[in-house]
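Please treat every number below as a calculation from the coordinates, not as lab data. All values derive from a computational prediction rather than experimental measurement. Cβ atoms are built from the backbone, for glycine too; each structure is taken alone.
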Structure 1
């Protein structure tokens, strides 16, 4: 299996990459962080990587040329790239911050998918996995650009599944809940600042919104994605699957 993962040099993306490598796949990742790319090349010899801002068409073109050389084809595209965007009421959000969030969190998915499809059509059993969020099917106070983009990812995934089914390309969407890790720590800090309360109260609020009262481990997402790309899931497409412990609300 030949796999391309956007934003795959650290965090959730790297966890997904390691899962596929452990299962014998060949994996190429891209990232906007040059230090992260250097680190994977030094510490993960089975991974190859490209420096790329996936919201830029010319850079995505180069990325796929790199992936062609590294992988010799493509079976799986995992659109994982994303930024948190601003934490503020919508009237306090600057237009450039709104636009940048949608460029990264939605436009990047369009661009990578556009370049991937001709390659995926060459294989009898290919998959696209798009990472959305529980914010992609609920409202998310103080995070309107992020929520708007993630709702867009769900709609894009549903439409792609319809368009690509005749080519036996399966498209599914994963909606993670609150993932443990550095990114969530930054989100909690930003929200605590806006609300003027302590970070632990914000953290407790997130867990209280989930039936299983827990944050999600990145490995939970990686396991689900690997299953969806495996022969065991050959009849699963067009689905939006939450891995979140059952989020009941996104309002503390």
Structure 2
């Protein structure tokens, strides 16, 4: 498969190779840039903003996620797919490590073990087969099990687990992270049914699907995570770590 081969992966694009075949999916990526900008403004208002390099890195990654996704939903090629998914993967792994250290006070060893298990879970989840009858239109469109959404389930589990544990421990980041998990559960459902509802989501004379809503809700999720890091991401004192 060549890097310039077209990928027809969403309801809105259908089989159209044109640059603007996915206008809703493409333009909805502005939501990520808004989330990054809001995160940057919030971070600039903190007393030690210049010293918080990791948080600035997270804000930067959110902006790159929006740019990469825009490239994929316009060019729709293999190289654009990498530009789309690579920043997402970096953010998931980076934020998990950050949350383990800053919210849960985990040691570096525990963090590294958790990251290893998380990466293994991502690889495994994406290869799980399912009954084709569950989403017949998606299967008929040549898409993988649950439209490839199973690969994100470990991230959903991590958000709910870290958020829940943080709430139990009384950490202020717990609720925004947990609520981010709830938002992600909704957005993941919308991503999954993109093809299934394709025929009933006609706007301006063309089927649009639900992928643009996936982008919009994920931008909300990412801002919640940025806000949790910016407001509550102080390193847990050693003596209070479990």
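1.18 is what came out when Rg/Rh (Cα atoms, Kirkwood Rh), for residues 169-208 alone was calculated for one structure; which of 1, 2 is it? Corresponding structure: 1.
A value of 133 for volume of the Cα convex hull per residue in Å³, calculated from one of 1, 2, originates in structure 2. Each of the structures 1, 2 was assessed by distance in nm of label points 7 Å out along Cα→Cβ at positions 17 and 233; the largest value belongs to 2.
Matching task: 23.5 is the computed value of mean count of other Cβ atoms within 10 Å over residues 9-16. Pick the structure from 1, 2. This figure was derived from 1. Which of 1, 2 yields -14000 for helix-only ellipticity at 222 nm (-39500 (n - 2.57) for each DSSP H run of 4 or more, over all residues; to 500), as computed? Structure of origin is 1. Using the calculated result 1.4 for distance in nm of label points 7 Å out along Cα→Cβ at positions 57 and 225, pick out the matching structure from 1, 2. Source structure for this number: 2. Taking relative contact order in percent (Cα under 8 Å, 6 or more apart) as the measure, the highest value among 1, 2 is held by 2. Have a look at 1, 2 and say which one yields -0.34, -0.96, -1.20 for log10 I(q)/I(0) by the Debye sum over Cα atoms at q = 0.10, 0.18, 0.21 Å⁻¹, for residues 25-136 alone, as calculated. Comparing all candidates, it corresponds to 1.
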